[in-house]
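**Student:** So, here's a batch of structures to check.
What follows draws every value from the coordinates through simple rules; no lab data is involved. Here the structure is a predicted model, which is why all the values come from computation and not from measurement. Cβ atoms are built from the backbone, for glycine too; each structure is taken alone.
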Structure I
Amino acid sequence: MSKLRHVLVMLVLVSGMGYAQPKLGMQNEVDWGTVTPSGPLTETQSVKYRVPVKNVGDSTLIISNVRVQCGCTTAPIEDDTLLPGEETSINITLNLPTGSGELSKYVTVFSNDPSGAHVLRLKVLVQRPIQLATSFLAFDRVDVGASSRALVGLTVYADTTVTIIASSPSEGVRIVTPMPLTLTKGQTAEIEFRYTPQKAGMFNVQAVLNTTLPGYEKIELSGYGSAFPAPEKP
């Protein structure tokens, strides 16, 4: 009987020890929504967020590492050791790309929480003040002596009126769309380029959009491909 009692006591102690565990409590996602950066493209622009972290368990939580996905993100933690009920923060800074579009990155938090590492997703939709559908001049089939077309769409999101003038230093390229273009916030336009090659073979052309928006005074476009010999006349 005493042996059975001893076993029962040990089971109670072991089970009690099993319940004393650290537990990391924090959100799963940071979503900045749509962000329209200000300032020139040459300056590094970023978004920030302070993520609260709490030990919601009943044993000391030790955060051993906060790993970011790439060099565009920093995530220093203020305190890596938390007693039960204590809180700290991870200070997120995410550098924005020079282009527009959705950006998604991850931060992984490693600790002695028995449930394993915690993954935090970072989301932001970057909407530049001038957003190009493409910076590549995608010409149709190009034949020597024939005109081929490429369209570049753009939208203005800046809180000011923007004037745009397209030009090209490349031989054989002309701008069909009347210049200048004047667009206000939310307006969209397409600029039509035409290219007429004079010889067969590889070609590489450039174009420039000059705008009145500070930081976006010069936007470079490029196109390349092959020009085919002119079709023989029947």
Structure II
Amino acid sequence: MTTKKPPHPFPRGTETPRLLITAGPTHEPIDAVRYLGNRSSGRLGIELADHAAKLGWPAHLLLGPTYLLLPQNDQTQLTRFGSTANLASALNSTLPECDILIMAAAVADYTPAHPELETKIRRSENTPLTIELTPTPDLLAACSKAARPDQLLVGFALEPAEGLREAAASKLRRKGVDLIVANPLETMEASEIEASLIASEPLHQFEQQSGRLSKAEFAAWLLPILHDAWRAKCARTPSTSTDA
């Protein structure tokens, strides 16, 4: 895991939230060569980091194994991760530093129980290969339990279009987060996104539709809404100062 630190940290203002963004896939090692992964590109997280820089907001991007161009600004702090375990470790150390967590990474639900990290599993012509999988920790739920009252937590639900809203609303309740971005499976690897933003009851259970946008346009649409939601949450939190 490597980190690129920004050359000039942003000054912290009363209206300036600190963002922590996760993006991209996880790679769960099978052996020294192979892994279980997914098709997430990380593009949306990169666009969110770039737009945050345009707004003058400090952002720390935790980015999985993707071959896209990195954020096109010199203000974003960048940390790379590989596996779910790597991401869990990075979140544990960075969550206390943020005001808004945007959990856009496509985190594996399962990981090989007994990876052969020091060697390559050899092919056998007549013997099937069976890989035992074990559930990964629920990183978003863990962040919810560890978060401060004045932190805003945003999750993502990638589901089939049919039943998308119901699945996203269920995830919102289970994870204990403030907002969920519900987007259909077609979003993965696509250049555009059409999503719904669903809020929890403390945020008056609002729902907003983005319409079909490029991922850069979606980032510009989403961040001001999250800013307003964060300010509203801070206003309801006793003895909260947003310029700490």
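**Student:** Comparing I, II, where is mean count of other Cβ atoms within 10 Å over residues 34-41 highest?
**Tutor:** Largest calculated value belongs to II.
**Student:** For distance in nm of label points 7 Å out along Cα→Cβ at positions 114 and 170, which of the structures I, II scores highest?
**Tutor:** Evaluating distance in nm of label points 7 Å out along Cα→Cβ at positions 114 and 170 on every structure, the highest lands on I.
**Student:** Can you spot which of I, II the value -2500 was calculated from, given it is helix-only ellipticity at 222 nm (-39500 (n - 2.57) for each DSSP H run of 4 or more, over all residues; to 500)?
**Tutor:** That value comes from structure I.
**Student:** Now for a different question. Kindly point out which one of I, II the value 55 was derived from, the read-out being percent of Cα pairs over 29 Å apart.
**Tutor:** Label of the originating structure: I.
**Student:** Now for a different question. By the measure relative contact order in percent (Cα under 8 Å, 6 or more apart), tell me the structure among I, II with the highest figure.
**Tutor:** Looking at the calculated values, the largest one is II.
**Student:** Comparing distance in nm of label points 7 Å out along Cα→Cβ at positions 186 and 226 across I, II, which structure shows the greatest value?
**Tutor:** Across I, II, distance in nm of label points 7 Å out along Cα→Cβ at positions 186 and 226 peaks for I.
**Student:** If distance in nm of label points 7 Å out along Cα→Cβ at positions 58 and 218 is calculated from each of I, II, which structure is the one that comes out at 6.8?
**Tutor:** Source structure for this number: I.
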